[in-house]
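Since every read-out is calculated from the coordinates, none of them should be taken as a lab result. All values reported here derive from a predicted model rather than from experimental measurement. Cβ atoms are built from the backbone, for glycine too; each structure is taken alone.
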Structure I
Amino acid sequence: MKKITFLLACLCIGLFSCNKKETFIITHNQIGQVTLQTTHEQLVKLYGDKSLKETMDEGTGALGTEVLFKNANNNIHITWQTSKKVKPVIIKTDNKNSEWKTKDGIHIGTTLSEVEKINGASFKIMGYEIDRDLAGTVTDWGKGTLNDAKIGFQFELTKEVGNDYMKLIGDKGISTNNEILKKAEPVVQSIFIVQQQ
């Protein structure tokens, strides 16, 4: 009876992924079971057609696939290199309250100071009011340990800093030692891995 109940639960009414092997761990080349070598065909085998939602970026026209989990906060987004969907360009998670985390414990909502502590050194992020995919992304880990992780992070500001905000905008690197940046209390907004050229 218990076995039957478990099997029915894993069907999730046929709408969502319910793969018991999911670990919700992010490494340099994969988020959960999805790697930078995973094809769309393999995604279907892993999660099933009904757990995949096809997307298109309005700005670039790039094709993507969203993997749907029972807990929508755990959904992940894949952008494909070409329309053939045989190689991801980027795999990303950006939903608040998601279970995804790195082996160091970094997750959506982790504060800038916490990431700096894990890194063991100050680092730089890109300024704001620029490309939405670049603003607040880490550009240089300095002498920190996360330089070897090969995982991308984007930070969003959670506090207003008045006119001082003007000093945080633009296509430039901002050190995490910056007092204005600290007052803005940035937190991790998205975690992603990118296909290496």
Structure II
Amino acid sequence: MKKSYKIFYLFLALSLVFVFLVFTFLDITLNKQDNKNKVEIDKAKEELSKEINVSPEEEINEDTIIEYENYYTECEHVLREFEADKKKYIKMNEEKFKKNFKTNHEMKILRFDSDRIIIRISKDYLCPNHYIVGEYEGFVSIYKIDDEGKKTLFKKLDQSIEFFSDYDKNKLKKGILVDSIDDIGAIIENFIS
């Protein structure tokens, strides 16, 4: 009998140790997750505080830098511009600025204070840094993307597409997007050779 009591007490002690270790592990894991969540919440609050103007009384003055962050959704490029004529905005707070700022695109004010204003303007087309190699009147041509995202004829080359394969003709008629003027030469060379 004594032997069975010893085994029972040993089993009970090991079970208690096991339960204690499981609860300790769970507590440590949950605390780590809580700390991780707190860090993520703090980061989100910090980001929001950067985007939200806490002081609505800030006004634009002659030293304020007004920056336009043009985001082009089709190519995901960002081009920055700075307002040269800010006289029309001087003495405006954020609310007045929003009412007077005209754009046909989605606009978001990322920062507004007397030192700097950053406005993100989303444009649903390609940025003006792109070219398209295509066809115009039966000849290989280069198109430039303008400030409104429309393609305009940049240069009509002397190379006729008359003897190109149907595949190449269709490719040119659809247009081949090129990221820079430097890349145009290689594409045209592929068609001519």
Structure III
Amino acid sequence: MAAARRVFVRTGIDEVKIDGLARELKVTRGSFYWHFKDLEDLRSALIEDWREQNLREIAAIEDRWAEEPPSLVDVGVAWLAERQGDRSVFSSAMRDWARKDNRIAPLVHEIDRSWIALIARVFATMGHGVEDSTVRARIVYYHRIGYHALPLDETLEELCALQSHFTRAFTGRELDRKEEQRLRERLEHLHPAYRRRN
């Protein structure tokens, strides 16, 4: 599965093929079938891997919000964590696939709607109506998609330093003291260099 994911994020779904994966893993074609019924089974596993990854992130934020007021701080830090490893490029590759395959697009849209609904809770808590909260949530979410799609050269440390500014720009207000503490603690956990710099 890990090999299929590496090939997928590097070259796209069209190159996720049994023979190529067997060569990359230095195994026989027959060995592949110990793990997956066929190529479609492998591709389904890739989809489910991406879906579960996103649902886990959303559930973790919801659990946090059961204890603390909803804040974009938690969403922003979760998205920064995606830059560690291949999670952001995995999402970009999945979107490229969805543009080619109408069977995949509804699954991607399902996850998009889940994120947008989550983010809308922040704005609803601030007193915005349903439609206004949804539009604001879409702006925040599409910002995230843009970061996945564009070949930006900002380091994780630079992005950590910008988080409070992003949150202020999206919400139109300063972080309160508790949010500042939450942001600092989570960024320090995510990136040790942030602790040294601050």
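When helix-only ellipticity at 222 nm (-39500 (n - 2.57) for each DSSP H run of 4 or more, over all residues; to 500) is calculated, the result is -4000; to which of the structures I, II, III does this value belong?
Attributed to the structure labelled I.
Have a look at I, II, III and say which one yields 13, 32, 23, 15, 11, 6, 0 for P(r) over Cα pairs in 10 Å bins from 0, in percent, for residues 69-172 alone, as calculated.
It was calculated from structure II.
Taking distance in nm of label points 7 Å out along Cα→Cβ at positions 93 and 149 as the quantity of interest, name the structure among I, II, III where it is greatest.
II
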